[in-house]
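Down below are the structures I want you to see.
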Structure I
Amino acid sequence: MSKDVKKIEDLANGKLSRRSFLGAAGAVTAGALGALTQTASASTKGEQRFDAEYDVIVCGSGAAGLGTALFSRWQGNQVLVLEKAGSVGGTTAKSGFWYWIPNNVPMQKAGIADPKPDFMKLVARLTATHAYNPALPKLGLSDWQYEMCEAFYDTASTAAELLNEKNALPYQHRKEVPDYWAELPENKAPTGRALQPAGAELHDGGKFGIRALSAAARRDGIAIKTSHRVQGVIRNNRGEVIGVEVTAPDGGQLRFRAKKAVVFGTGGFTHDPELRRDFLGGNIVGGCAANSNEGDLIRISSPLGMQLGNMNHAWNCPVVYEKAVAKEGSMWGAFMPSGDSMVFVNKYGRRVVNEKLQYNEMTRAFWAWDGTREEFPNALLVAIWDQQAQDNCAEANYGSYIVPPGSDDRHVIKGATRAELAKNIAARLAKYREQVNVTLAPEFVANLDETIKRFNGFARSGKDTDFHRGERPVELLFNGNVKTAPGKKNPTMSPISDKGPFYAALLGPGSLDTKGGPRTDTHGRILDVNGKPIPGLYGVGNCVASASGPAYWSGGATLGPIITFAYRAANALQKESVKEVSA
């Protein structure tokens, strides 16, 4: 018997977990992977034993998991939520928990129009910039993207209202929050789409949202098991998904039956370096997703013949490089680029981007390629600020690199002069040569002096003619703490002092989470390579493909669709017939 076949038989007989199978020593051939499905199905001809059974099993306990569980439970199903981390919430618990809901009820009551044709043009322009054409029936979007975006608009408010009415996620309307693309002519509702859990501040909605959702889940009789890692799905000999294989906290193996469906809401693959390297279009040094986001669904479902989508994109944001390398679980992205007397420069001491640009778009600056030098000159950027910014712009929220006195400032580099600062930056970079090949150019200090001189002229005039800093509503929203001063013409800019001390931090490209995975239809059903739903298998959130492509539509454009498709998935799986163990 070959080693490959032995591995497959062990998997089918429950002696080897699917994750162990995929990561076992020695390569498993493509032929063996192809045989995996047949072997797993054939194994169901005998009697299958389960430790417990439910109507619906939900994997993951962020907004995707808890939302789907609640919507399903309210339709009378017995629901189990499995979470591999030690506590519920996933990445959602760390978020600001804005959720972007087009044409929501508070907008309607306030008289804020959000017509569907214009909304579709807005998301099409952002999603398919290369193909956008308002004269086309589907605006340049693919059929799948158009259908997903349309379903989002049609259902989002209904889903949000049901959570609110059931006291599972009471919301407040953030009418004042501008869209990230408020200025585009396609955007007929530049404010009003943002909702947030009741009682939350702009920065801390996650703890309020997860507290409300998890309390409602327990109130309504949903079983929740933490520290239970789903290793694989179980199918009958008709190929229908009928349950999951799970590793319990004590290391034992459990098998749970799902009479109707298994739903994955397990997040993306931010914390799997191999998947990031193989699939993402640009290098990601780390992310602020929950550390448990390791792309489990991709590995679990790969033998099932599903089709992948949008694997090369993520919800991007700059991150403090040293915190990312250290894999600090509490790390947030630098959503709010602190500082007015502050610039970002590359290894040559040149400013290369609007520092206040919305975080997803700003991150793309790290991936600029210089073909003449065969290098990424912006692989890391250096945030540089003066004492004025340190005194007045420090933030404890949103992953700020300028932190208040007494905070953890190990990432901060200091220098009495710009030359000393550059020397200390070079020394800090040397610590990470094995991780990233970045060294300061010999002309760094001279160029930095010129850069700051030019920037100071912009700050005094209020006009950044290089990168247009501070000209868009979203840049003012994320400006952070600044000192108001008479005659200040642009709140995002102040002249950088010629006198030290000076401060710096290394920034790299990161992500909130990835946004690619198995493709689903508008009902959350995971599709196979032929575009057909895999019976009994659903996916919601960042573990499946997002129709947004590379775009970040607005604040809450992750959680808005997540809540929407959790609702749609629950409605669809309610129509699933009870599946036989050996059909």
Structure II
Amino acid sequence: MHGTPALPADFKNFPYVDPQVKKGGHISYGVVGSFDNLNPFILKSMRTTARGMLDPEYGNLIYDSLMTRSRDEAFSLYGLLAETVEWDEDRTFIQFNLNPKARWSDGQPVTPEDVIFTFEIFRDKGRVPFASRLDKVAKMEKVGDRSVRFTFNEKSDREFPLLIAMTPILPKHATPVETFDQTTLKFLIGSGPYKVASVTPGERIVYERDPTYWAKDLPSKIGQDNYDRVSVEYFLQDNSLFEAFKKGEIDIYPEGSPNRWARSYNFPAVQSGEVIKDTFSPKTPSGMLGFVFNTRRAMFDNPKLRQGLALVFDFEWVNKNLYDSAYTRTQSYWQNSGLSYLGQPADDRELGLLGDIRNRILPGVLDGTYRLPVTDASGRDRNVLREAVTLLREAGYTIRDGQMKNADGQQLAFEIMTQNEGQEKMALAYQRFLAALGIRAGVRTVDDSQYQQRSQSFDYDIIVKSFPSSLSPGIEQLGRWSSQSRDRQGSENFAGVADKDIDTLINNILQARSQEDFTAAVRAHDRMLVSNFYAVPLYHVASQWVGRHKRIGRPNTVPLYGYSLPTWWDADAQTGASPAPQPPAVPQGQQSQKGK
């Protein structure tokens, strides 16, 4: 995206893989939820697509893209379906020259016609962001026998060619056009390293490695996709998943709870060394986890009100009483990186990008000194609550008869929607803090499918959401914060933001050419998001925690973005001691009644 790739043109493999690993064996992943669909590119059931089809954690097991990302660089791409790439300095076009060895799993070659077909069917029947890919393309054309050129229009930006490059490609000859936008459990044909072996709807999907995978010897694929079989098991509750991990039914468990990491890994398998606890330290920004205000609701349209409500949340009480003080308060969307506003006064370059927008930035945020207030951890810190009451008064609310009311006498009341027990516990604490000021907050915990459906249709007052951050933010900011995504169902604009100033700041990020301009643009955007309190900032930890059964091996080198599961392997397969289990055959489309 900026600068030059870290690896030379003749690189042999990514630096965070073991190029000598012997493939074989199996792994069982576990997730909470369900699924009713194998097509990850459509809006219908987009939140319940089977994991692994198109998956940033487990890998894209079925579909290859034109290029693939290195997890050891901020944003650099290397060849996959595309053998070589051509573009101009201004990035007005990009041409992908396909690898002549590229094949679909049925043996048919990957062609320029497949690439063109993919973008057209995404435009006509796909979900965001795939559906909007061609909005910035003036012309898409086949060049020669195995090349496709995209010429961009005035809507494009400097990141967009990379997004085109990362788009998964579909086979024209094997993709049902008429029913593409409908959910399906039919096994799909891809060009990736695995095929679907079996499906138990809502409970399990099993993938089988394709021994004839065309790209297995490519430098960008060496040391990855190491298991013969990959199964993804679904559970109704996280506690059930953790118990399955303890028994060895699930091979790895990414841990998100500091309490459990500290207290619950004392079971026999840990004591015997059968289960290993790994801690990783990625060099990436914190991201933002928070209670997100839906500003489509009139009551949340006032930034003063949102700021006041944010101050009411007593992080110190929650951290001490619920989490054994394991967390750090999140203050910035790019905390722990040079892209954050924290400790960085806006310089002339950034002020130039902000222009008059600087008048909407809190003074302390503009000079880099602002921090959320630290309470006395009592849950009723009078000084902080007094500041919150002042802000709510400026937003038109005062306490009368023990209730926080507006000028019409209506009590400030709303509902917080949560997804699981952990979120509910935190929301109930927030509910108590709010009640001290006469604010009525209901807490509703819904099942996974309802949570996803209501998230997708923006049917909530406040919701708990995470906004992961990378060292190369770009087009995803449009989906989260831009005017164009506010009313687009399925987008990640959970806060309902439609603000021309934020649109301008995002555009500055997308158009930045130098690293200096890019850093200034992201900091300006960070300042605007923080100053407008679209979310109540919660917490983060600097480490990644993973429990794994010792049968699962991993490389010693950890990339920039943290551990990478597609590079791990079955250690028993090195000696042939780990044959892949054969799950019971389930007729395709038949719903198993087995519960977990």
Structure III
Amino acid sequence: MSVTVPGVITSASDVYTPERIAAFKASGQWRGQLIVDFLDRHRRQRPDRTAVVDENGRITWAALADRVDRLAAAFVDAGLRPGEFVAVQMPNRIEFVEIYLAIQRAGLRALTMMSIYREHDVAYMLRTTGARAYIVPDTHRRFDFVAMAQRLRSQAPDLRTVIVLGEAGEGMVPYERFLAERAPAPGAFAHLRPDPDQVSKVSFTSGTTGLPKGVVHTHNTDLSPPTMIAGALGLGPETPIWMPSPIAHATGLLFGVYDSLLCGAKLVLQDQWDPQRALEMISRERATFTVSATPFIGDLVEQDNLSSYDLSSFRYFVSGGARVAPALVERARSELGCLLLRVFGQSEAPLHTLNFPDDPWEKVTGRDGRPFDGIDVTIVDPSDRTTPVPVGEVGEYSTAGPHVFLGYYGSPEATVEARDESGRYYSGDLCTVDEDGYVLYVDRMKDIVNRGGVKISALEVENLLAAHPLVQAAAVVAVPDQRLGERACAFVVTRGGAELTLAQISAFLDEMGVTRQKWPERLEVIETLPATPTGKIQKNVLRQRLTADSASSGRV
């Protein structure tokens, strides 16, 4: 029996057979719980313990649960109905946690968006999901979210309600005023409780087609990765979690917010990256664990005053999203006293492999981990996606298990390309696996720039650049970068040989409302783009040119 993937996925039954769903449940890999169930447990068992700390304050489990209930009641009073989307674009703050949990409490679906996204991307995400409400701060990092929200009203026809943390604009609702005055009675939301097989959230990731893709997860698939990592690392109520990664992204949400709720552990949120601030928070809050991007741990080991901080509680820095050098693993152990454990995953399947604490040191330093029990990892021949390659040979990474997404929201064609009807996901990454089952990431098949774990579609940026009046043709490729792994370089052919600067390109993309991280950080104006006889741009030639230029100039 096969299942045809619909354009709009609402439940696991849309893409899995009943037998497959039953197998996940029988094995315990799908828990049949909601993340708010754990909130209720902690309200009963540890009401006065700190639940979340951010740059502005802290909140207990009892107070958090009270605000979640009041906000869920406010969603219902505002006319939001089960299954509708609430878009939340907030930084790492306590309010994000209570908003996300209230969405789940009220039987709604979350559209999570990182605060770096700007009008071009946000409008597309709101339209694609038909989001009915949108929650933002008034300003963040000197950006005016209220002004953007006003402009988005005309671009997202389903959007009814805009809620603002801070000073709201005309026709918008201040966050604290939106909250219901009193918490509803126990059991008030029982009739709204979703089935754990239903969609819980959609988050967008860059696509090779040039359009972002909405990754669909259910309550069951979302709970699987944080459960696995909590078990592997022994997380519990006495292991505070420090999270500098955006909690609107899969990494910060699942291994920060979800693991905190699963374990009853204090969640310590850092909003804006600053290594000295990070060391202060780890030391003060006795943090033990994080999952975050490689540049963060690279910055920490470079600080020259590490002895000024008590880092004795900090045990595990799990790193993914960009390459991890073996030397960095060694430095983390010697200078921070923690294990730097490499991990491999994507938004579509957030946790495939991990270097476990008791793994041989040569594996910890040289590999990207081994699969968890219940997760199948197979390196296949990219030409047919069925034939496993021999041990040690390079092929496409594929995985199946309880952690795999259901598909891309509103995009059945992209879903069929990424996962087959059995639920196996093909990541588009080239990897090898050794005789002991440890995976090593080699390269990507997709045309993506991996900027410190933020995936940027080269095609999307090229299409944006093509709209510039002075650009005749453009090609975007990755430039190796010592800190972030990669940055984007734009090769541009100008119309009539006109002069064009990087500042002009940046100003143009800024005016279009393009997320800043997508702006090229290097510009090369050339006479013509190298191409094959069929007209395909030879990006390998452009990359070679960058390599040669870097070698001659001493740049990295």
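Quick note: the coordinates plus some simple rules give every number you see, no bench work behind them. Source: prediction; values computed, not measured. Cβ atoms are built from the backbone, for glycine too; each structure is taken alone.
Taking mean count of other Cβ atoms within 10 Å over residues 215-222 as the criterion, which structure among I, II, III has the greatest value? Can you show the working numbers first?
On the way: I: 15.5; II: 18.2; III: 24.6.
Ranking I, II, III on mean count of other Cβ atoms within 10 Å over residues 215-222, first place is III.
When FRET efficiency 1/(1 + (r/R0)^6) of positions 111 and 423 (r between Cβ atoms, R0 = 41 Å, to 0.05) is worked out for each of I, II, III, structure III gives the greatest result.
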